[in-house]
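For reference, the structures are reproduced in the following blocks.
Values quoted throughout were computed directly from the atomic coordinates according to the rules given, and no laboratory measurement underlies them. Quick caveat: nothing in here was measured; it's all calculated off a predicted structure.
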Structure I
Amino acid sequence: MSAEADRFGRGSGIFRRKPVDDIADGGEAGGADLTRTLGLWQLTAIGVGGIIGAGIFALAGAVAHETAGPAVLISFLLAGVASAAAALSYAEFAGLIPKAGSAYTYGYVVLGEVVGWFIGWDLLLEYTAIVAVVAIGISGYFAFLMAGIGVDLPAWMLGAPGTGDGHVLDLFAVVLCLLIAYLLNRGIRAAARMETAVVGLKVAVVLLVVVVGFFHIKTSNYRPFFPFGVSGAITGAATVFFAVFGYDAMSTAAEESRDAKRHLPRAIVYSLIVSMVLYVLATLVLTGMQNYREIDPESGFSTAFASVGLSGLADVIAVGAIIGILTVMFTFMLGVTRVWYAMSRDGLLPAWFAKLHPVRRVPGRVTWIAGIVSAVIAGFLPIRQAAELTNIGILLAFVVVCVAVIVLRYRRPELPRAFRLPGMPVVPALGVVFSLWLITFLAPVTWLRFAVWFALGIVIYFGYGRRHSLLNRDGPVPR
């Protein structure tokens with residue numbers, strides 16, 4: 001490592017930093033690399049797959065019904081503005097540091113090990129919870145579809161305890177989590193091909209919803225536009241925020257991209273633009289077709305179309321939602337496993353987790369663990385409680401990435417950047433402000449759960465990660 005790299009690399013103590021020069025040049029200690037097989041459009045499909053789905057098919061109805069009313073449109077726009085500022089920051093980092101780990105790696109390189117650790121630790125919970133939330137959303141559409149064709153499923157398997165009479169377990173959501181874990185363990189090449197095909201189907205379903213639904217809009221349903229007040233729309237933005245940042249999880253696949261420095265920045269921007277256009281159109285249709293009080297929180301679009309006499313199309317939407325939202329689960333389970341793999345490879349978690357399959361070159365151990373944990377959350381928590389686990393860590397990750405991109409631009413302006421974020425430092429500063437603002441609207445229980453997870457992270461980092469880090473000169477010698 002060069003003297004310049006060392007100067008801006010290791011540092012000391014808990015704020016020691018990974019050397020950006022070595023990472024940018026492709027070097028990495030502590031474990032074998034993943035296989036680079038993904039092209040631009042596969043990366044874009046993973047990004048769109050992570051963004052479009054949960055927000056439209058799972059949360060849009062719930063937020064419109066309970067929090068924002070027709071102003072759910074404003075909720076998505078607010079979340080999109082904050083997300084766009086962060087997306088451009090991610091794009092600059094993706095073109096500079098093409099390694100697994102996303103915000104964890106970026107924070108580690110620029111702000112120090114302890115910052116990287118806590119962002120990575122947060123993302124492990126956030127991404128896993130998102131997989132569970134989406135599984136619950138799909139399960140709601142599955143129940144709607146079964147009821148529509150006359151299949152009376154046992155009440156015990158239709159939802160988490162407390163969500164309905166006789167509900168014991170959301171069995172379908174559990175099965176979906178385990179299915180995605182299985183698919184990811186088959187290898188990234190095969191899984192990405194499946195993802196690309198299903199994303200195409202999902203976009204087609206959303207366009208079908210928008211085009212057909214447009215002719216059934218009643219403008220009276222938009223009044224009052226802010227039935228829960230402006231604060232309701234802002235609270236809704238904090239709730240749906242995780243639905244507009246699939247590019248974050250997609251960027252964790254940097255080591256599996258054939259040309260990450262060129263393709264990742266473009267894929268991030270493309271996926272966010274496509275997704276936000278579809279979100280705006282879809283929320284306009286949903287709240288225009290049906291009064292917000294009557295929207296089903298779990299299968300909003302299917303019930304909206306059934307309410308205007310289009311039951312056949314409602315069934316098509318339900319099938320499309322079930323298939324399409326699978327891509328969100330795929331993207332975020334991919335994200336949690338790659339962050340976990342990167343942290344383990346760096347020595348902050350046991351190296352046992354970083355073990356790759358000898359043939360498929362995927363971190364199979366962490367994939368199955370993530371699948372099982374997400375299945376437990378999906379099986380036993382209502383969708384709103386599961387969603388509350390997802391947002392604060394992601395918003396903090398956005399803050400870290402936006403701060404880090406400013407720091408690194410001024411600390412190392414000479415580094416070759418495949419994409420340069422425009423409007424420096426105003427744009428990333430806006431990302432910080434928006435993210436911190438949205439954090440203040442999260443429910444107290446979200447802060448409590450985050451505090452518990454944060455405290456557990458402190459114990460693990462100072463009890464294990466700090467001593468075993470590959471950057472710890474006095475620690476174990478990397479193999």
Structure II
Amino acid sequence: MLIPIADVPRWYAERKALDAIAIGHGAEKPTWWQLERNANRRARAFAAKGVKPGDFVAIGLPNSNEFFETTFAVWKCGATPTSLSWRLPRGEAAAVLEILKPSLVVGGEADWNAGDTLPAGFVPEGFSDEPLTNLVARYWKAMTSGGSTGRPKVILDHQPAVMETSIDQPQPLGIAPGTTLLNPGPLYHNAPFLVSHFALFAGGRIVGMQKFDAEETLRLIASERVEWVNFVPTMMHRIWALPESVRNAYDLSSLKVVFHMAAPMPPWLKENWITWLGPERIFELYGGTERQGATIISGVEWLAHKGSVGKIGETARLRIIGDDVAPGEMGEIYFLPNDGPGCTYHYLGAEPKRRADGWESLGDIGRLDADGYLYLGDRLADMILRGGANIYPAEIEAAVSAHPDVRSCVVVGLPDAEFGQRVHAIVELADASEAQAIADAMGEFLAEQLSRYKHPESFEAVTVAPRDDTGKVRRTLLRDERASWLKEGREFRIFPARTRAKVG
């Protein structure tokens with residue numbers, strides 16, 4: 001039976017014990033009935049502010065119980081939620097809000113000048129906790145993307161705001177009914193938003209983290225008997241960097257599924273996790289918020305196809321397209337859903353990269369092996385062209401990140417008079433004072449991993465991680481910023497590698 005997702009809290013509140021917990025962040029752990037009643041109060045407050053069926057509501061809240069009360073309140077109004085980072089600068093927020101035109105903004109910075117707003121921490125006093133008439137939003141979510149290019153867009157998911165209550169239905173991403181799911185990622189990104197709500201739709205329990213912390217993640221998995229978690233490689237790298245005694249001090253036997261997605265995974269890191277937890281518990285997904293198509297691979301499959309992100313699912317087709325691309329060679333990845341182009345989403349503020357025959361690309365590069373397994377290169381816009389050679393940043397980042405003193409790494413191409421571009425690595429180090437020594441030793445460290453022409457020719461030590469907790473990086477912004485600094489003659493700490501790399 002289909003029910004509105006707005007009615008999910010009540011549905012499970014009526015079928016679970018009175019003290020059954022739905023969500024929890026820190027000490028506050030609301031039951032299903034508390035989630036239902038608090039969401040009803042918020043929905044009535046939103047309606048009083050003018051939110052109507054078919055509207056958009058922008059949510060600028062940190063990870064919290066309030067966030068989930070707000071999403072369900074939006075659905076109870078028949079509206080669609082859009083989640084934004086509450087820390088967005090005013091200019092970026094204004095660009096998104098101009099595209100979205102929400103009827104209400106909940107949270108966000110005070111300088112967003114967003115029109116009708118309710119602040120974070122708003123308490124809907126004086127509003128009834130009785131449910132509104134059941135309404136179904138036309139789109140269940142509208143997530144943002146494109147901030148790294150300076151051209152934000154909103155991705156409207158065409159899936160209606162309903163759920164199937166039958167437990168016999170296949171569950172997405174292995175999130176079984178009643179699953180206890182840990183969410184360590186920010187809810188303004190699509191994957192954490194999606195998997196957390198999927199768990200609630202299946203009657204599961206959310207163990208939420210307000211901010212990712214490597215050891216706290218392991219402690220929560222052990223203490224809350226977490227069964228399902230989604231990471232990005234940055235998080236997995238930070239957990240792996242813990243002392244072995246700390247990493248192995250926690251009981252992770254409850255874990256059934258560890259997914260990772262949203263960013264390239266260094267093969268060395270994945271292999272370590274497979275060895276640690278077992279290949280049957282590790283899964284990877286590649287795909288976009290647009291849902292034109294996706295690949296999934298288990299750890300067991302990965303060991304037979306190392307470096308792959310899996311095979312295309314049953315709902316879409318995948319092709320590698322490019323000039324004179326032979327089977328097995330790198331080219332641009334294109335998807336075509338079985339139900340036709342544009343069936344799963346549409347953009348506000350942008351147009352899809354769609355061929356005349358309907359095939360669409362997200363701008364990623366990849367190749368297919370003889371068995372149909374996909375291997376990723378990089379995004380077209382990120383590729384470095386040095387002396388006629390194509391260099392993929394993700395490959396270099398994976399190799400540099402394997403160094404024990406490197407916490408995270410982003411590679412960009414900077415202008416070079418001789419070769420067109422040179423490889424520049426922005427690294428977060430355990431000890432920034434060792435930057436020059438690490439740069440000097442990096443050539444020897446990378447010697448067996450990368451061809452010499454791929455070695456970074458300069459390093460830049462930073463104290464703030466160049467990637468956020470979701471593994472996302474604003475590569476275009478980082479590259480253009482440093483290129484402009486060079487052009488202006490501005491000084492910034494660059495540590496040249498000891499030996500200049502050569503093409504070939």
Structure III
Amino acid sequence: MKKTMDNKYGTGFLAVILMILTIAGCDFLEENPVSTITSDNYYQSEEDAVAATNALYDYLSVGTAGIFDPTFGGIFFNDYWVFHDLVSDNVTEKLTGQEYRNLSLFNHTADNVRIEYYWQDLYKTINAANTVVDKIPPIDFDNMRKQHLISEARFIRAMMYFELARTFGDVPLIIQATADVSTSYQPRTSKEAVYAQVISDLEFAEQNLSDSYRVGKGRPTPMAATALLSKVYLYMENYEMAAEKAQEVIESNEYFLWDDFADIFKIENMNEGEIIFAVNFSGTQSEGFKPNQYLVRLLPSGLDQDGEGPENAQGWEVPTDDLYNSFYNLDRRKEVTFIESFTYSDGSTVQFEPHFGKFWDQEAEPRANNTDMDVIYLRYADVLLIYAEALNEVNNGPTPQAYDAINQVRRRARFDGTTERNVLPDIAGLNYQQFKDAILKERRWEFVLEGQRWGDLVRMDKLVDIVNASGKENASPEPFHKLFPIPQRELNINKNLTQNPGY
């Protein structure tokens with residue numbers, strides 16, 4: 001399914017990038033913010049408000065740097081989904097550069113440039129969202145549309161602060177647009193206060209996102225805010241509210257599990273079925289260069305089904321043996337997640353070590369090159385497993401509803417699109433800890449490279465034990481790796497910041 005810039009984010013998308021950069025997108029804690037267009041003379045009309053809100057989505061995808069800038073790429077371009085599996089038992093890094101390799105080995109320090117860029121990208125996006133939230137209210141136009149645009153910005157701000165809090169712990173909480181660099185020199189705010197702001201933003205979005213104006217297609221919906229709330233509450237260990245919000249999503253009947261696990265990753269199914277919120281990419285569109293890095297980073301080189309080339313797959317991130325061997329052979333997710341052979345158009349077949357193939361829709365995109373594949377941030381299977389886990393915590397053991405939720409995911413995994421396989425029977429009769437362990441395993445199989453594994457291991461206090469038990473070569477996890485380091489550059493600029501223990 002081809003997607004253009006206009007049908008995803010509205011008109012004026014590319015033109016507004018320079019505007020949002022000059023108004024609100026200065027590098028977080030950059031010494032000399034640049035501004036050539038003042039806020040007062042830009043935010044004058046509804047069209048300005050829409051354009052500024054549209055521009056937020058570029059921060060999530062390709063970012064605001066030029067293609068040859070080392071900081072090129074937004075939040076979900078690669079680091080979000082690479083980090084969570086790299087700093088775990090799932091993935092080994094093959095890239096020759098040390099930044100990602102050190103993450104894979106748990107040797108990362110505060111000087112790691114990938115962590116620095118990630119922090120900066122998160123705060124750039126927050127600052128752009130803050131500008132929308134600050135500057136739209138005085139503009140005179142329809143209040144429903146106005147509140148909806150503000151809600152889009154607050155949803156995105158909530159996402160960014162959720163990622164900051166679960167990655168770095170206490171972080172500066174800034175909810176007004178940064179007009180002067182000195183206002184950015186804030187100390188760290190407690191993670192609890194950051195989560196409180198996330199909840200406030202998401203509750204506002206729940207109430208004010210329209211179900212008829214700018215609906216979906218890479219933009220948040222009211223139920224997306226509810227689903228993200230369930231996940232935030234899970235990380236806060238507020239299991240009653242996590243269960244309550246997950247139940248609201250389930251009972252809404254707005255989403256369903258695709259019959260076949262492979263259907264989740266079909267280009268034509270983006271923003272459909274079980275996809276609750278995804279970041280849109282359009283790597284093959286003529287309107288601009290917006291590639292997703294899944295195929296470049298994950299597939300082995302040399303795969304070009306139509307023979308037209310060029311292909312750009314590098315195979316930088318590969319599965320650990322422990323991840324690959326953890327799957328049952330008949331689990332549909334195993335054959336979808338991994339690729340171990342490839343048949344060319346002339347009928348010849350090549351075999352290779354397992355790589356990640358789940359994001360390659362070979363029918364829609366035969367070349368192993370840039371991809372239109374969206375980065376899925378929230379999907380229905382996640383909500384079902386959040387619900388099951390939260391109920392187990394609330395009741396000190398699984399309830400019938402908890403069993404039903406996890407078993408829905410397992411039933412889908414034993415169906416190959418045609419027949420049901422003799423694998424992954426419904427689970428029953430488990431105690432509290434056994435069910436919790438089953439949830440962790442299920443989440444591992446279900447969400448490979450979807451930004452989940454490191455966070456799951458951390459919140460279940462299993463990171464060190466499980467990575468060590470996996471036999472991941474040369475990995476040396478320590479208890480302090482439950483948080484990432486505050487980037488050293490930020491510590492050098494902002495003397496109010498302190499470092500996380502262990503770094």
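Using the calculated result -14000 for helix-only ellipticity at 222 nm (-39500 (n - 2.57) for each DSSP H run of 4 or more, over all residues; to 500), pick out the matching structure from I, II, III. Going through each structure in turn, the value belongs to III.
One of I, II, III was used to compute relative contact order in percent (Cα under 8 Å, 6 or more apart), and the result was 19. Which label is that?
On the way: I: 32; II: 10; III: 19.
This figure was derived from III.
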